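*Asks:* Dropping the structures in below, format is structure tokens.
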Structure P
Amino acid sequence: MLSVFLADDEPAILRGLSMLVDWNELGLQIVGEASNGDDLLGAIMEYDPDIVVTDISMPGIDGIEVLKRLKELKKRTKVVFISAYRDFSYAKDALSYGAVEYLIKPVDRHKLESVLEQTVSEIQSVSRTIASDSKLRFYEDREQRLELMDGLSKWLEHKQSPLNSAIIHEIRGPGPDMLFTFMAAEIDHSLPLSGSWREGERKLLHYAMQNLAEELIKGEADGWALPEGERVYLLIRHLPSVIITNLAQRILEHYKTVLKISVSMSIGSAVPLEELRRSCVEAEEGMALKFFLGAGSLVAPADKPNPPAHRGEDRGELEKQLLREFYSPQTNRFEELLEDWLEMVRKVAWGNRAYALQLSSSLLVRAIREHVSDGEETKQEEAELAGRLQSQETFQQMSIMIRDDLRRIRACLHQGSNGKESEQIRQIKAYIEENYKEVDLETIAAKFYINPFYFSVFFKKHTGQNFKQYVTAIRMNLAVRLLIQSDSLLYEIAEQVGYQNARQFSEMFKKNYGMLPNEYRQQFK
């Protein structure tokens, strides 16, 4: 519905106008009335009606003056004048200032309806044109923005330096004093989220992070949010007076309250456009410190922590001492040396998460390698270990994992079998004998709530065999019985003992007995 305001200094005329036509049928709604020019102008400013039907001569300012003011204010309100004056000069002035029509009192109903229908049609036509132009501009702006963000993302991905001229032209901004700051944001997956985000919704969550950040940036700067892997980068164009750390803290707070997530963030230096690469590198370096500083950290250039000092201790020697204590049941220095080793790793690997993971993986593998099997099973277990280490989001989490793994393995190596362990290994053996066809290490470890890496040590300590050897022995014993006691074909025996095909079964049989299954059967006969 379009809105209409009526004005006349005669109450009877106002009542008559309100009942003269069916306003609703014309798609119009009367939103108010006025009895003088001053009130009419104030009402137009307040209600911004689409159409005004008014007497041209009223107390206060007259209708012509109202029309002049509307034109000065660039209001799109359409004005229809009514008047008892038949003076042509009034009509001429009214039409020259943009009035829709000039009607003589008493107003003819059909004439007023015709004028209103024409006015409604004009307003709707203009509205459609404006909407179409606005929509076109929206899509053009969006397309330009997507192209710009695509260019920035490629620059960010390939670390191109400097930016190409097209991007520079788009983001340079209105003045020479503008500065540019890169910020990096990363979700803290290790902290409990109060929202309902699931792994499959990661892209949606990143999209929400981008939109929220861009909305908050609009208040005092211009900005672009760029997803890149697990991170969202923010490029901010701002005046030197803008305090970026305050903006970053506000973004983090909104992530917590609106999206219900904890996010760590790093800020690069505020630099001229030509030095943008430096700000990006600083943001990435600061983000790398999250692993060592902990989840929820905010790193800015002014308060970036210095690397922890170390006295050049011999890490290799410390690791040898730790492993000697690990293998020895007679010492109490293991815990002390483990803490010293973790602190050493934190110092020497500061700012380099990959190096910290590499050192930790090396220690764990060395600690247990001689107590688990060789070959494919060892590779599988080491791959599982690498995956668990990679999932640790902070150094503190990684340290907890290393302590737990080493303590449990050490306890298994040095403690005698107690009743609880004897019963557990009996249950494990029984489960393997019932499910030998499809059982694997990960499945059985999960069933008995034992870490797969620790399970290998535990199983070998109590059986004298590694897990894979034990399962193979069960399968081979059954295969021998079937070869001797039945006339089953080779592929049938292979399927019964848990192999995918006869060839795989034959190779494993020969490896254990030095001859192929059919040769064994023939020799027995």
Structure Q
Amino acid sequence: MSRPVIRRAWTWPLALGLVAALSWSAGGAPAGAGPSAIGLKGAIDTILADSRMEGAAASVVVADATTGQRLYERAAGDRLMPASNTKLATSTAAMALLGPDHRFRTDVLSTGSRSGSTLQGDLYLRGTGDPTTLASDYGKLAAQLRESGIRKVTGRIVADDTRFDTSRLGRSWAADDESSYYSAQISPLTVAPDTDYDAGTVIVEALPGAAPGARPVVKLTPPTGYVRVDVRGTTVPAGGTDTLAVEREHGTNTIVVSGNIPVGGSATKEWVTVWEPTGYAASVFADALAERGVRVLGSPRLGRPTPPGAKVLASHSSMPLKELMLPFMKLSNNMHAEALTKTIGYETAGQGTWSAGLAAIDGFLKKEGVDAAKLRQVDGSGLSRMNVFSADQLTRLLLAVTDAPWYADWHASLPVACNPDRAIGGTLRTRMCNTPAALNARAKTGSLTGASALSGYVTDAGGRELVYSIVLNNYLASSVKSIEDAIVVTLAGSDTAGGEIAAARPSVPQQLRNAPRPAPGDLECAWRKPEIC
């Protein structure tokens, strides 16, 4: 039996430090084992021996993407928190069950009668779950009404959000995330403030006042009176410490701006959730009507179904699902995942609920050969710490979907290592640069405090496509991303079929080396604004 060849280790910079060279010899060969299995096992085992993983848990699988042959396994069946790798199940199920051409519609309807330019009756604003509706889209709906000749509505705007149930937050989501934009409330009627499509949020930008003692100047996007801004902060002299904070008070739409901001300092910009996104959508639509000269006499009313026989007066359709996959997966958008989960429930069982959606996702996974009895999924995004998946089941899913008719569109939605274009590289755009994995590896990232995951595809040095799933839990370090990266770089730089293994070693960030205690836990980098990916 030939001995595996261990090439010189790659030395490559990461966002958090430099990767040092590492090489070793493989141990004795088990009976029947090929050279690639021995060399690859030694390389990955050494990477996982990193001190940051002491006392932690790892579930790791590497497989041939064509044959499904397992090339490496470590605790493959152990169930761990997958964080945003949960979106692999949600996104593939959405493509299969809703279809890549599925679009969300937002309609304006009425049962009222027209008398000249006056509509006698109510306007119903009916949502079906679109998480990408912008203020400008509500403006276009308002423009359609004006173009039809309507100038006055004697009734009110009735916001029909009955496509989904009234459960706004996912199971076991953290209470202290309430105002954080990655934990927004879910409604079939909502507003996204920009083309990251962070549904159910408003952008709050606070700038220093003109002189010390002045209040910060605050701007909202979109401009809306639905939230109230309570400015308690103070402008301090130039060079002072910036302590400005922006947070919504529990159970209200009062956003408090507190702390200090120095003269000439940079703006503080936060994406803040609203309380009750249905009301937010109705308010933005009402403002759009007023701006276009359409007067509505009554006050908005929420949560009422559109009567049978109502006539569509204006309509907006979202981008198709295959395009929505890009901001959803590239930027790991939690609200997209949850809207899709409830939409799956509605389309498959007539119930826009998490339970119906998750049951349908479970059924899809079973059809794809994933043992759903060996995992637990309680939301669509992975924000809940109750989700548990193993690398084995994630690998089975990644292998199973490669022959799906929608696979190319879905595969394109995965972040690409070191592609600087945010719309392509997504959450991987600063990772694995100057390595064989750069512009090669595609994967879904995942991060919660003490939980990190990376699962996807990479082509090795011999042209063999590989599937990998890496799920790491219960570590105390602030990040183990470079451990994941070292495994993928090792795969990309090796000829796994020929037994030539190029081993990479994970970096240890300088700030971790010097830290007296573990740094705070990490979140998905795309969930931090401004992003640090």
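*Asks:* Here distance in nm of label points 7 Å out along Cα→Cβ at positions 121 and 297 has been calculated and equals 1.6, so which of P, Q was it run on?
*Replies:* Numbers: P: 7.1; Q: 1.6.
Corresponding structure: Q.
*Asks:* Out of P, Q, choose the structure whose coordinates give Cα extents along the principal axes in Å equal to 129, 69, 47 when calculated.
*Replies:* P
*Asks:* Something else: As an exercise: relative contact order in percent (Cα under 8 Å, 6 or more apart), calculated from one structure in P, Q, equals 8. Which structure is it?
*Replies:* P
*Asks:* Oh, and also: Of the structures P, Q, report the one carrying the highest value of distance in nm of label points 7 Å out along Cα→Cβ at positions 409 and 457. Spell out each step's value before the answer.
*Replies:* On the way: P: 0.5; Q: 1.6.
Result for distance in nm of label points 7 Å out along Cα→Cβ at positions 409 and 457 over P, Q: largest is Q.
*Asks:* Out of P, Q, which one gives -7500 for helix-only ellipticity at 222 nm (-39500 (n - 2.57) for each DSSP H run of 4 or more, over all residues; to 500) as computed from the coordinates?
*Replies:* Matching structure: Q.
*Asks:* Here is a further query. When Rg/Rh (Cα atoms, Kirkwood Rh), for residues 105-264 alone is calculated for each of the structures P, Q, which structure yields the highest value?
*Replies:* When Rg/Rh (Cα atoms, Kirkwood Rh), for residues 105-264 alone is calculated for P, Q, structure P comes out on top.
Each reported figure results from applying straightforward, stated rules to the coordinates on display, with no laboratory input. Since the model is a prediction, treat every value here as computed from it, not as a measurement. Cβ atoms are built from the backbone, for glycine too; each structure is taken alone.
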